[in-house]
Structure P
Amino acid sequence: MGPYHFARMGALAKAPNVDLTVVEGSSLDDHRWARTSDSDFELITLTPHQISREVLRNTQRSLLDVLNKHKPDVIVGPGYAQPHCLGPILTYKNSVPSSLVILWSESTAKDAFRFRMKEAFKALLLPVFDGALVAGKPHAEYLKQLRMSAADIQIVGN
């Protein structure tokens, strides 16, 4: 988590009736961000090791354990591009069908070259989410292009 993540989560934690727990894969990254220990939410770090494919694979079980322990009503996940997160989240949702899984998306149609097969895969995966939070109109438009209903998309900005 970087400074802007802490700011976002801190604002969310102050909302009425929100009991927020944030889970991060690792507290180490290649950005060298300064970390803060002051927060209005519980922060769980799955591993103290630098992020790598192996570390991410190994944190999947830990994430599922956290979900099973905390039993969240709503999970905001980082998206379909993070299989190490998506697998445990969907496993939890399968065992607790009343939970909501919300996609957090900061992607737009123009921020990277798009491959047709990959876009088709995303469109097939989107129905597993109960909705999406996006940073702005271009982000919402992108999800609509992938066939997510406009009614299921909420623009929350940064």
Structure Q
Amino acid sequence: MTVLGIDHAGITVGSIKAALGFYRDLLGLRVAGEGEDSGPELAAITGLSGVRMRYAELDLGGGQLLEIVQWVPPEGRALVQSPADPGASHLALRVHDVDALYERLAAAGVTIPGRPTTITAPGAWHGARCVYVEDPDGRTVELVQRPRTT
């Protein structure tokens, strides 16, 4: 048995509308599909009885999808976490121009705890330009611009 790769990344959101405003409208991800789901198969997969969800699938390129899910019942509780908390996670998205996107997000009022920074240490990350931002649910999203190679 081996893992073949990541099929998709899924995140739970408080509002599909707010999440689409961030991921689609501000970050520019294309919606590949959206809808609602419920029933015995979803309950069997999740282990949640009487479950219903709204979802949108966003195209990350290269056959990769970001699935955003809003549970209708059950309604969850918002998580408050720091990137340093054990169990915390972040989503890293590769971008063309981290500085231009940083300016766009700042102008839209997105919470941005840091600033775009170029990594100077030798190794695989050398020359990458990165910044952490927060999505509408406070989830850390890392924007990564890799150096261009010719």
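Every read-out reported here was derived from the displayed coordinates using simple, explicitly stated rules and does not represent laboratory data. Keep in mind that what you see is a predicted model, and the values were worked out from it rather than measured. Cβ atoms are built from the backbone, for glycine too; each structure is taken alone.
Taking relative contact order in percent (Cα under 8 Å, 6 or more apart) as the quantity of interest, name the structure among P, Q where it is greatest.
That would be structure Q.
Kindly point out which one of P, Q the value 24, 18, 18 was derived from, the read-out being semi-axes √(5λ) of the Cα gyration tensor in Å.
Among P, Q, the structure yielding 24, 18, 18 for semi-axes √(5λ) of the Cα gyration tensor in Å is P.
Assuming 0.65 is FRET efficiency 1/(1 + (r/R0)^6) of positions 15 and 39 (r between Cβ atoms, R0 = 25 Å, to 0.05) as calculated from a single structure, say which of P, Q it is.
Q
Looking at structures P, Q, which one was distance in nm of label points 7 Å out along Cα→Cβ at positions 47 and 63 calculated from, given that it came out as 1.2?
For distance in nm of label points 7 Å out along Cα→Cβ at positions 47 and 63, the value 1.2 is produced by structure P.
Quick one: helix-only ellipticity at 222 nm (-39500 (n - 2.57) for each DSSP H run of 4 or more, over all residues; to 500) came out at -4000 when computed from one of P, Q, so which one is it?
Of the structures listed, the value fits Q.
With FRET efficiency 1/(1 + (r/R0)^6) of positions 79 and 103 (r between Cβ atoms, R0 = 25 Å, to 0.05) as the yardstick, tell me which of P, Q scores highest.
P
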